[in-house]
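Student: The following blocks contain the structures, represented as structure tokens.
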Structure I
Amino acid sequence: MIEELLSANKNFMAKKTPVVSKYPRLRLAILTCMDARLVELVEPALGLARGDAKVIKNAGNILDQGALRSLVVAVYLLGVGEIIVIGHRDCGMVGVDVQALRQKMLARGVPEGAIAELNLVEWIGTFADETENVRRVVMQIRNSPLIPRDVKIHGLMMDPDTGCVEVVNQNQ
């Protein structure tokens, strides 16, 4: 696989691509899921081009410490003034069987002690409803003492097959 990727990179480098600033042109950050169906879907579905927004992805668009750290950097160091949380239908994080995950981790050689240190249920961040998860994450960001009150925060749900979005929370 790596050889194919490196070959693709050589082909890519042969094309001239414009230089884009590290500062998001629209002063926008997006927290969304890492689902592969969202690759090359989120930005075009919202009319965004390369360099328009900072896009932060993780499993289930959860506000974990990494995502919060990225949002803090985006706001204070990169000029972001608006955050959108985008969840999606048919998310793989809905109803994750944490015990099955634990068993798979053990089978692959992860030490029991390392798993026990995580509080796996809380750490994995499984949820029952994608829309409620977006609402929860929007409120977590809004209630974070690290995010200024003047930052606008919205929540959207996306259909991963069509790219259609619906508003869940607006400027909370």
Structure II
Amino acid sequence: MTDPDADKPEEIVWQGKFITAKRRGRWEYAGRARGIRAAAIIAIDDGHVLLVEQYRVPLSRICLEIPAGLIGDHEGLEDEDATTAAIRELEEETGYRAERMENLGEFYSSPGMVSESFSLLRAHGLTKVGPGGGTESEDITVHRVKLADLPAFVADWRESGHAVDVRIAMLMAAGFIGKD
């Protein structure tokens, strides 16, 4: 089944450094500028999952998320691959270095309004090498949560009025609880 607007040309309504607003027929949607994608990381270590908290302007509140970051957003790294970006982002955000990354595939978080995809990667062999917290322009707090406590942790987080990234629900539903 296809939409009658699928054959219409894509029109760029507005483009910034990182986001592009687009229209195709009657559909309006957003996407990443310059082909930038994202890498999201499932990082489980010794029965604990690594999560990050940061303020998100579009939500006007702090959000609990799995570590993630943009691929190819730095000048000179436009051809960066998802694994390299995931290794860099995990260490920047959480202070943990992965021995290896397993690419679980490409996914779309909200395909009805955003064309952005993300590569989901699973970090293996984690070693704490720094404090985390992100780059100078970020203010990230790291949470190392027991997998068995994750559902209650998320429920408390939501009850406090904070946002929760859908990928955490995916993590719980995918059966990672009890694995390490």
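Nothing in this text is a laboratory measurement; each read-out follows from the coordinates by a stated rule. Values in this document were obtained by computation on a predicted structure and should not be read as measured data. Cβ atoms are built from the backbone, for glycine too; each structure is taken alone.
Student: From which structure (I, II) was semi-axes √(5λ) of the Cα gyration tensor in Å, for residues 24-63 alone calculated, if the value obtained is 30, 16, 9?
Tutor: Checking each candidate, the match is II.
Student: Can you say which of I, II returns 21.9 when mean count of other Cβ atoms within 10 Å over residues 88-95 is computed?
Tutor: Computing mean count of other Cβ atoms within 10 Å over residues 88-95 on every structure in I, II gives 21.9 only for II.
Student: Who wins on FRET efficiency 1/(1 + (r/R0)^6) of positions 32 and 128 (r between Cβ atoms, R0 = 25 Å, to 0.05) among I, II, i.e. which is largest?
Tutor: The structure with the largest value is I.
Student: Shifting gears a bit: Have a look at I, II and say which one yields -5000 for helix-only ellipticity at 222 nm (-39500 (n - 2.57) for each DSSP H run of 4 or more, over all residues; to 500), as calculated.
Tutor: Structure II accounts for this read-out.
Student: Quick check for you: by distance in nm of label points 7 Å out along Cα→Cβ at positions 96 and 112, which of I, II is greatest?
Tutor: Answer by largest value of distance in nm of label points 7 Å out along Cα→Cβ at positions 96 and 112: II.
Student: Who wins on distance in nm of label points 7 Å out along Cα→Cβ at positions 8 and 40 among I, II, i.e. which is largest?
Tutor: The structure with the largest value is II.
Student: Given a computed value of 29, 12, 6 for semi-axes √(5λ) of the Cα gyration tensor in Å, for residues 104-143 alone, which structure among I, II does it belong to?
Tutor: Here the read-out was taken from I.
Student: While we're here: Comparing I, II, where is Rg/Rh (Cα atoms, Kirkwood Rh), for residues 48-119 alone highest?
Tutor: Going through I, II one by one, Rg/Rh (Cα atoms, Kirkwood Rh), for residues 48-119 alone is largest in I.
Student: If distance in nm of label points 7 Å out along Cα→Cβ at positions 56 and 72 comes out at 1.0 when worked out from the coordinates, which of I, II was used?
Tutor: That value comes from structure I.
Student: If you rank structures I, II by mean count of other Cβ atoms within 10 Å over residues 16-23, which sits at the top with the largest value?
Tutor: The maximum falls on structure II.
Student: Using the calculated result 1.09 for Cα Rg over 2.2 N^0.38 Å, pick out the matching structure from I, II.
Tutor: Corresponding structure: II.
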